[in-house]
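Colleague: Structures given as structure tokens follow.
Just so it is clear, none of the values below were taken in a lab; they were calculated from the coordinates. These figures come from a predicted structure and were not determined experimentally.
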Structure 1
Amino acid sequence: MNNQEDPRLYYRFKIDHPRLCYVKQNGIDLGTVTEISYGGFSLNSTPKTNPSRKNTDTIELYFLDKSIFCQVEQRHNRQNKIGYQLKHEQTVVLSFLKEIIPWIRAGAALSYLQKLEREGFEEELPEYLTFEGPIPVEIEWLGLDANKSPNFSLSFNQDKVIYQLRKQNGHLETLHNVWPGGESGDLRNTLSLDTTILRNGLAILVGLSSYGDTSTYYQLIDCIINLYENWVTNSNKNLAKKTA
């Protein structure tokens, strides 16, 4: 997508992952979000739900384990590809998007620079990917696990706090560097898997797939979602045992 030719105020970033970002209405799946911005999103709808959609309506927008109800207006509909404009009467919708889009943007910016480096070009980032200061994301590859899936640590910082999502041999960890009293120190594990850090990390991986090896990153996202779902299942089982 060429940002200079796009009449929209906000650049739309690609997502297109059916298990990560999708839309429901009254509990019915409407389809997968393929692109998203602060102004709206595109939806790859299913034929059975497409005819029932209204031009203006309330939908539920999901990103992994978190969702928000949004007022939307349909702007176009061609061959099950539907474009929606978001109505922002409720600022809670903007708050939801601000937890996702900046991290997709950060991942895309890092991937763009890596692509330029591989190809030997010295260019500046396009305006829609620029940051004031360094890109607040760093990824380190830690070899392969027994299933030949990459182990990695993905670190990102916000408000002087470092967060990290780590995948190591079929196990997910979330970490940060804030110690008691608000002092900063070495990274420490959260008490349990922190889904905010997980969502941020997945958004970064979505962005990284924009200019990198798309298939590898998408398989990695699938793997992480599988591990997350296993964690949810085990957590629910343990809770049921405690309350039995």
Structure 2
Amino acid sequence: MRYYLSIFLLSGLVLAVPAQAAQDKIFLKQGAVVEGEIQGVDASGGVTIKMAQGTLPYPKANIDRIELAERPENVEGVAAVEKDDYAKGVEILKPLVDKFLGLDAEWVAEAAGYLAEALAQSGKTFESEQLCDKIIAAYPNSHYKVKGMIGKANTLLVRDKTDEAIKLLADVEKTVEAPAVLDAKTMSILSELNFMKGEAYLKKGDKALALEAYLKVTTLYYNPPNRAAEAQKRIEELRRQDSKLTVS
């Protein structure tokens, strides 16, 4: 019943911390914009935010949309995973994902994806798969769901379930519709999808299909740049091993 208190307090008021301290915003279906620091999201999708006036919960039914500022820990955690420091990545990213998974923010889905990878690479494949299932459930109608499915494919690869990973990636590919002019989100998804296909085919021993997938990353889906650079390294290594290797 405490949720209804926030509606009463909002009538005619702008609840906000001083501008320099505000980093997050809750846009309500009715009432003023709420500014402060979001503390977390509950199982029902309700959000708690800390303001100068105190900390209050807002039920999902009253929220139109949310702007969640990226936490600096995410940058640090992602960098750790990209450097293969998986223990540090898990340590930094897990608290963020536990607090914010379910909120419509690109960096939250990114943090969850990197955390799933770090868990899988640390041998915690069960936890990784559980997290990917949570991503899929949290964003059933969003492109974030696709990220969860790709993350699950990565977990299957770590478990040496290569054929299952390839099948799951094929299912993902069927769901992604590429527009004539790629937007940043679609390019990132297709980049991640094709890079993971390359990893799967490489593990299966099909170097030609692996090369084809990596080439798509470097020539068609080259953002983010760090993934394209990693794909280029795979291409160079494959061609070093077999100078006559070609794609169909």
Structure 3
Amino acid sequence: MWWQQFKKELMSHRGESLLVVGALVIWTVFLLTRIGVWRPDVITGAYWAPMGFLPLWVLWTSMQLYRQEWRENTSYLMLSLPARAWVITSAKLAVIAASLVVFTLLIALGGWIVASRTGILALVTQTPEFAALPKEWLVKTALTGYGVLLASLITLGFVVQFAYVFSRLFARFQGLLMLWTSILVSWLLSRVADLGSVILGWLPDIHVQSVNIALGIAQFDLVRIESGPIVAVALALVGLYTLLNAIIERAVEV
């Protein structure tokens, strides 16, 4: 059941996904034609300039995934089969996550091609500072940053989805209620993080290596990150996800 729901969500938004992928490819190809016409740093900077669309895409698509359910009454059909609400909600989150992975990998690939063709990549990698950086540290840091980016964007999408479903509990001012709920949930999560720092302060800290280059030698320092706020926010998100499923199954008239 879950896999069928996931494929259904993917197929219903394939046009939007193909549009985004097409735009990325066209933008990359266009900038490659500017090599020799524009300065290399201008081309590289221009490539990354519009990439801030990802959070906007997450906001829009997270809402559209549920708007389509109400527009086509497919939520009612799914729940009457019966299908548990978690099947619907988790499939929609999985679509957001899978799309983000594809988009970010395409963006990274395009960035590598542009930087390589313009010569910027060679200039960076040939600097003494870059040569002094341990490759293992570079890979680990890049993967960690990538994971944090994905987790942040998926959390943003979930908050929007929760706010949209909650707004369906009311007959009027749904757009305003969705905006208010998104802001309130974001504020509550920040307060939960502060509370987690106090209550869960006994949890072991997360240590991340930072590096400084001095005289061509890499020097590492350990940066301490409290795990309490992270665990508290994760538990709060699990609670909100449980509430979302309960709203869809029992409270919202689909």
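Colleague: Kindly point out which one of 1, 2, 3 the value 15 was derived from, the read-out being relative contact order in percent (Cα under 8 Å, 6 or more apart).
Modeller: Working: 1: 15; 2: 9; 3: 22.
Only structure 1 yields this read-out.
Colleague: Shifting gears a bit: Given -10000 as the derived value for helix-only ellipticity at 222 nm (-39500 (n - 2.57) for each DSSP H run of 4 or more, over all residues; to 500), which of the supplied structures 1, 2, 3 does it correspond to?
Modeller: Working: 1: -10000; 2: -19000; 3: -25000.
The read-out comes from structure 1.
Colleague: If you rank structures 1, 2, 3 by percent of Cα pairs over 30 Å apart, which sits at the top with the largest value?
Modeller: The maximum falls on structure 3.
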